[in-house]
Structure I
Amino acid sequence: MNNKQTGNVSEDFGKLILRVTLAILILFHGISKLIKGADGILAMVAKTGLPAEFGYLVYVGEVLAPLLILFGVMTRPAALIVAVNMVVAVALVHAAEIFTLAKTGGWALELQAMFLISALAVAFLGAGRYSVAGQGGRWN
């Protein structure tokens, strides 16, 4: 295996690690919302003046999109959905914390920022060869 092939394998393995980590960590949040039900999310969305039904979109951003990312199918649009979901979550739930430090000294929104930036990285990088859909297609 020459250096170019090794580099591609390493890059694709890095994409796999990033993709799987992002998907699983976001899925924990989505599964929690599935178990608890949508009432809390719907009420929160309605409180902002938006139609409460928009709250169901959280399942797209925290369940469907992460599953697509995990398996490497329609990876780029799925990652963009996760990124938009994080922007909406910050705007609706965490806006007051944007300039706040946590008790540990870190930024109060570091988790949300990590999810957002990781999702953007996956959207730009694509799934890589270690995915169900492989490297083919502009959406993957």
Structure II
Amino acid sequence: MSNNNQSSDEELKETIESLLAELSTQTTISKRQGAIWSLGKLGKRAIGYGVVEPLIEILLNDEEYVLRCYAAQTIGKLGDLGGRTAAREAISALLQALQDDAPLVRNEATAALTKIASALGFQNRDELITAYEE
């Protein structure tokens, strides 16, 4: 690996660690929302840096529906989440989010499941759900 790649990998890691720290330490909705949005902009590059678990925690447990929406959206932007096995926990959380009280959270969870289904090679969201419920 070249020094350039090592440098950019290290910068990516530092960026992600900083964003994850903001998720756990910031109290304002806008700052947490900004951190989630920034993780989403990184997309698949964020896989492997421990971003899925904090996003799932927000999706399932945060009091603020807007943060749950952003978490669902960001999970969808991560694509295949590193493969079918790695995606199981996120898919399970998104399926739970389909029952959220907030319609916007349900909509974002549906959209995220559709994106993940496509990234994993399923024909559609229903095929993905059937495969993961077995």
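All of the numbers you see were taken from the coordinates with simple rules; none came from a lab. The structure displayed is predicted, hence computed values, not measured ones. Cβ atoms are built from the backbone, for glycine too; each structure is taken alone.
Looking across I, II, the calculation of helix-only ellipticity at 222 nm (-39500 (n - 2.57) for each DSSP H run of 4 or more, over all residues; to 500) that yields -19000 traces back to I.
The maximum of mean count of other Cβ atoms within 10 Å over residues 26-33 over structures I, II, that is, the highest value, falls on I. Tell me which of I, II gives -0.26, -0.93 when you compute log10 I(q)/I(0) by the Debye sum over Cα atoms at q = 0.09, 0.18 Å⁻¹. Answer by label: II.
Between structures I, II, where is relative contact order in percent (Cα under 8 Å, 6 or more apart) highest? Numbers along the way, then the final one.
Numbers: I: 30; II: 20.
The maximum falls on structure I.
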